[in-house]
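Once you scroll down, you'll see the structures, which are given as C-alpha cells.
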Structure P
Amino acid sequence: MNWYLDVLKKYAVFSGRARRKEYWMYTLFNVIALIIVAVIDQAISTYPLLYGIYALATFLPSLGVTVRRLHDTGRSGWWILISLVPLVGGIILLVFLASDGEAQQNAHGPNPKLAPAY
C-alpha cells in the first residue's frame with residue numbers, strides 16, 4: 001500500500017525515475033481500487049459518477065509514474081504515446097514498462113534501486 005501512497009504523494013511529478021516495483025504495485029492497487037469503486041457505484045446506482053471521479057483524480061499520478069518508469073529504462077516520457085499505435089503500440093509499451101531499468105545513473109537521475117530504504 002505504501003507504493004500506492006508514495007505515487008499519490010508525487011501527484012504530478014514527471015521527473016526522476018521509478019522502479020518496476022513502484023510502477024506495478026501502484027498499478028495493482030489502482031486497478032483494485034477502480035474495481036471496488038465501480039462495485040460501490042453500481043450498488044448505489046450512480047455508475048459511472050464515482051468511478052469517473054476516481055479515474056480522473058488518479059489520471060495524473062498514473063501518467064507521472066508511467067513517465068518516471070520510462071525514464072528508468074532510459075527512454076523519454078514521450079514514448080507513452082506509442083500506445084496510440086493500433087495493435088502493437090500497447091504491447092511495445094508493456095515491454096518497455098516491464099523491462100529492467102538502467103543500472104547506472106542516466107539523464108533522468110540516479111538508480112532508484114540504490115536509494116536508501118526508509
Structure Q
Amino acid sequence: MAKIALVAHDAKKDLIVEWATRNKTALSQHYIYATGTTGGRLHVDAGLEVDRLLSGPLGGDAQLGAMIAEERLDALIFFIDPLSALPHDVDVKSLLRLAILYNTPLAINRSTADAVLFNMTEGEK
C-alpha cells in the first residue's frame with residue numbers, strides 16, 4: 001500500500017475529483033493524504049477515504065514537504081493551475097523542490113497522474 005498525496009489548486013479541484021472518481025478502484029488500494037479543501041472534496045464527491053491535512057496556504061503544503069523529507073510519502077499528485085497567481089507560491093515551490101530533491105514520484109496533470117498511479121499500483125504486484 002503506497003502513501004499518495006493528492007493536492008489541487010482551486011481552479012483544478014473539479015479536475016482532480018473527476019480524475020480520482022475515474023481511478024477510485026486503484027486509489028482505494030493506497031493510503032491517501034490530501035490538503036484541506038481538496039481532501040474534503042475527494043471524500044464527499046469521489047467517495048475516497050482521505051487523511052486530510054491543513055489547507056495548503058495554512059500549512060498543508062509544508063506538512064506534505066515534511067513527509068517527503070522524512071520519506072513518509074511515496075508519491076505526490078498535485079494538479080497545478082499555471083494560469084493563476086497564488087499568494088502561497090513560495091510554499092508550492094518548496095513542496096515541488098522537495099519532491100524533486102528526494103526523488104518522489106511527482107504528477108502535475110492528468111497524464112502524469114495516470115502514469116504515477118499505474119506505477120504505484122502495478123509496481124506492488
Structure R
Amino acid sequence: METKKEARLRRAKQTRKRIALARATRLCVYRTNSHIYAAIHSADGGSVLASASTVDKEVRASLGGKSGGNKDAAALVGAEIAKRAIAAGISEVAFDRSGLAYHGRVKVLADAAREAGLKF
C-alpha cells in the first residue's frame with residue numbers, strides 16, 4: 001500500500017518529467033504546516049534562479065509576526081517570487097506543485113504570482 005507521501009512524490013515525478021520534456025523554467029512550490037516555499041529552477045534543473053518563502057526576512061516582516069502557514073502568507077510569497085523572477089528576467093514558467101492538490105495555499109500562491117506578472 002502506498003503512503004500519502006509516496007503518492008505525492010509519484011505525482012510530482014510525473015509532472016516534473018513533462019516539464020523537463022518541455023524544457024521550461026519551473027516554479028516549484030513546497031508547503032509545510034508552518035511555512036510555504038517557492039523557487040524558480042532553470043530549464044535544465046541545475047540551478048535556482050529565484051526563491052521566496054515565509055522564512056525570508058522581507059516576507060516575515062510583511063507578515064507582522066503572524067504564522068507563515070496560511071493563505072495570506074502564501075499570497076505574499078507568490079507576489080514576492082513573481083517580483084524576484086521578473087527582476088531576474090524571467091516572465092514565463094511552468095507551475096510545479098510538487099504533487100500537491102491545486103487548492104488552498106498552493107492555489108493562492110499561484111494566483112498571486114499571476115497577478116504580479118508571472119505567466120504560466
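Read the figures in this text as sums done on the coordinates, not as results from a lab. Quick caveat, the model's predicted, so the values are computed rather than measured. Cβ atoms are built from the backbone, for glycine too; each structure is taken alone.
One of P, Q, R was used to compute P(r) over Cα pairs in 10 Å bins from 0, in percent, and the result was 14, 39, 32, 12, 3, 0. Which label is that?
P
As an exercise: mean count of other Cβ atoms within 10 Å over residues 3-10, calculated from one structure in P, Q, R, equals 22.4. Which structure is it?
For mean count of other Cβ atoms within 10 Å over residues 3-10, the value 22.4 is produced by structure Q.
Please state which of the structures P, Q, R yields 6, 22, 28, 25, 13, 6, 1 when P(r) over Cα pairs in 5 Å bins from 0, in percent, for residues 11-50 alone is computed from it. Working shown, then result.
Working: P: 6, 21, 17, 17, 13, 12, 10, 4, 1; Q: 6, 29, 39, 21, 4, 0; R: 6, 22, 28, 25, 13, 6, 1.
Value 6, 22, 28, 25, 13, 6, 1 for P(r) over Cα pairs in 5 Å bins from 0, in percent, for residues 11-50 alone corresponds to R out of P, Q, R.
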